[in-house]
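*Asks:* Below you'll find the structures, each written out as structure tokens.
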Structure I
């Protein structure tokens, strides 16, 4: 799963700087404030997202988490294997795909052996790319002034399965345009091969 990630560092490269500036500008125009999260991003925060707009690909402010139809908090993750089969997510998978840029995501390994239970926090990121792009879908909700997004997950890659059985679906930068293309085949996109990953305890 993915319940927390690190926002990309604006000093990382010019592309990231421009993306964050564009998302903040759009949020100011829509809501009169700038509150896009930096550092560790948690559910319910406003984050920068890449999506296809009327004038092409751009950066937009979005809230992390669909409203639950049962009033039980936020739906922050969607299983990629079943997303197309569920009415709540199908339309967004087909027509409203987005990417959530980040430096890494965080996951906790639960250790239940011994007298004291504990959790170890890991930072996980693609091995060869300084900025990762998490596959997500978005929609509009009447009670929100900004679109809301949920991150797609898949079975964890073998090298990190010892931490948690699930992980976010990561889109390589070379396939970024394909993910955002509204004419792309969602079934093929959901089966993307994942990049090699690095993880470290933090």
Structure II
């Protein structure tokens, strides 16, 4: 998948985690930081591909991966590294940041980063390139269903951008009664739309 598709799917995944798991308001410091961090971690695995947008954007990481001779879709695309992100999030469950009178937990931010990283691996799995999911074991896994770019990639980008927008809007409806009212009206019209 391409850069923007990874980011769209990452935003969608992290929005779901914030709303359903951590119950973090979307429009809060940890909510906004989690979504912003996801924009980075959702493309981070592709820093192992020289010349990619990810490698150019995250050049210190890309340089380190190049020096270590990490191949594309190798360790960075593994469940092992994704598990380390989730371990970091769990370790930071009791870490707080205090800035003046503002205090917030880093847990939603770290969990959002982990969800963004894992989302990259998940959305790359259906394509034909294969990923070294069980690194350090050498085997590569793929579903061989779709190419990594092309029309399917463009369609998925639009679908996940729309889905992200919907989930974020739903998260805002949980915070603001006026937006919740819109969801209630829409639910009466179309019952598959959830009530906030």
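We did not get these values from a lab; they are worked out from the coordinates using the rules stated. Predicted, not measured: the structure shown is a model, and the values here were computed from it. Cβ atoms are built from the backbone, for glycine too; each structure is taken alone.
*Asks:* Comparing FRET efficiency 1/(1 + (r/R0)^6) of positions 41 and 57 (r between Cβ atoms, R0 = 25 Å, to 0.05) across structures I, II, which is largest? The partial results should precede the final answer.
*Replies:* Details: I: 0.75; II: 1.00.
By FRET efficiency 1/(1 + (r/R0)^6) of positions 41 and 57 (r between Cβ atoms, R0 = 25 Å, to 0.05), the leading structure of I, II is II.
*Asks:* Which structure, out of I, II, was volume of the Cα convex hull per residue in Å³, for residues 73-144 alone calculated from, if the result is 167?
*Replies:* Details: I: 167; II: 75.
Derived from I, not from the others.
*Asks:* Ok, one more. With distance in nm of label points 7 Å out along Cα→Cβ at positions 97 and 169 computed per structure, which member of I, II shows the largest figure?
*Replies:* Largest one: structure II.
*Asks:* Tell me which of I, II gives 55, 40, 35 when you compute Cα extents along the principal axes in Å.
*Replies:* Values: I: 55, 40, 35; II: 53, 44, 27.
Source structure for this number: I.
*Asks:* Work out which structure the value -5000 belongs to, where helix-only ellipticity at 222 nm (-39500 (n - 2.57) for each DSSP H run of 4 or more, over all residues; to 500) was derived from one of I, II.
*Replies:* On the way: I: -5000; II: -18000.
It was calculated from structure I.
*Asks:* One of I, II was used to calculate distance in nm of label points 7 Å out along Cα→Cβ at positions 65 and 185, giving 4.6; which? Could the numbers behind the result be given before it?
*Replies:* Details: I: 3.7; II: 4.6.
This figure was derived from II.
*Asks:* Of structures I, II, which gives 22 when relative contact order in percent (Cα under 8 Å, 6 or more apart) is computed from the coordinates? Kindly include the intermediate steps, with their values, before the conclusion.
*Replies:* Details: I: 22; II: 27.
Traced to structure I.
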